[in-house]
Structure P
Amino acid sequence: MAATKDKKPLTETELLQMPDSDYMNDAQLAFFRVRLQQMEKDLLANADETTEHLRETVIVPDPADRATIEEEHALELRTRDRERKLLKKIQQSLARIESGEYGYCEETGEPIGVPRLLARPTATLSLEAQQRRELRQKLYGD
């Protein structure tokens with residue numbers, strides 16, 4: 001009887017060493033699925049902590065201290081808003097894995113590339129397409 005191969009997740013090094021012909025194979029997709037799910041879990045945990053922290057009402061008589069606390073809350077809310085947007089991108093990326101579109105540029109259909117996906121797992125554009133989009137935004141505004 002043949003021994004079944006232990007299916008441990010790839011490391012980043014193993015991922016980068018894979019040939020281009022293995023791009024977005026099952027092992028790579030599993031790696032990014034796990035990474036995205038961990039990011040999602042971390043963001044949801046942070047959101048819960050923020051909710052609890054904001055519920056803690058501290059009555060401070062000094063106006064300067066009160067202003068500092070309000071500024072900290074505003075900063076925390078801005079951070080959570082950014083994380084909420086990232087959470088949406090993570091969920092879209094997970095859906096792209098399931099649909100077989102993950103790792104390919106939305107504009108050109110070309111591979112985004114493993115190094116770019118390691119740096120930004122929610123990337124939907126190749127580096128060149130992203131640079132073109134940013135240049136257009138810079139020239140013509142949003």
Structure Q
Amino acid sequence: MNSRKKELKDQYKQTHTPMGIYRIRNLINSKVFVGSALNLPGILTSNRVQLKSGNHPNRKLQAEWNEFGSESFVFEVLDELTAAQGAGHDYRADLGFLEELWLEKLQPYDHRGYNEERKGREERLKGIAQRRLGKE
């Protein structure tokens with residue numbers, strides 16, 4: 001029995017959880033939220049739970065969920081990243097790049113979606129410099 005248990009445990013370790021890009025789409029106004037996750041089933045469940053309990057970190061998405069109701073939203077997997085490397089490979093950079101491609105394609109900002117536009121490197125550095133100057 002112990003060898004079977006060890007075999008199942010090893011098999012589980014070799015199994016990769018689906019990872020990739022997901023979208024939460026509002027069926028009423030077509031706005032979308034795009035995100036990435038190393039564990040797609042987990043993040044989709046987490047988003048549903050947060051929205052249902054009124055605790056989602058994206059306030060615009062939460063407000064419209066409250067306004068239109070859960071039946072007005074669908075959760076979709078846009079792209080899956082295949083685990084091609086060994087079990088110890090960190091896929092976060094790969095996911096970040098894939099997410100950037102989808103954000104560029106869908107532009108889910110302002111009236112089109114719930115994502116906040118990410119600042120470029122130069123903008124982030126300016127913000128850091130301004131905060132530091134303000135503290136001195």
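Read-outs throughout are calculated quantities, based only on the coordinates presented, and are distinct from any laboratory measurement. What you see is a predicted model; the values in this text were computed from it and never measured. Cβ atoms are built from the backbone, for glycine too; each structure is taken alone.
Hey, distance in nm of label points 7 Å out along Cα→Cβ at positions 22 and 70 derived from one of P, Q reads 5.7; which structure?
Matching structure: P.
Taking 1.86 as the value of Cα Rg over 2.2 N^0.38 Å, for residues 62-117 alone derived from one of the structures shown (P, Q), identify that structure.
Value 1.86 for Cα Rg over 2.2 N^0.38 Å, for residues 62-117 alone corresponds to P out of P, Q.
Among the shown structures P, Q, from which was the value 23 of relative contact order in percent (Cα under 8 Å, 6 or more apart) calculated?
P
State the single structure among P, Q that was used to calculate log10 I(q)/I(0) by the Debye sum over Cα atoms at q = 0.11, 0.16, 0.19 Å⁻¹, giving -0.60, -0.94, -1.13.
It traces back to P.
Can you say which of P, Q returns -15500 when helix-only ellipticity at 222 nm (-39500 (n - 2.57) for each DSSP H run of 4 or more, over all residues; to 500) is computed?
Of the structures listed, the value fits Q.
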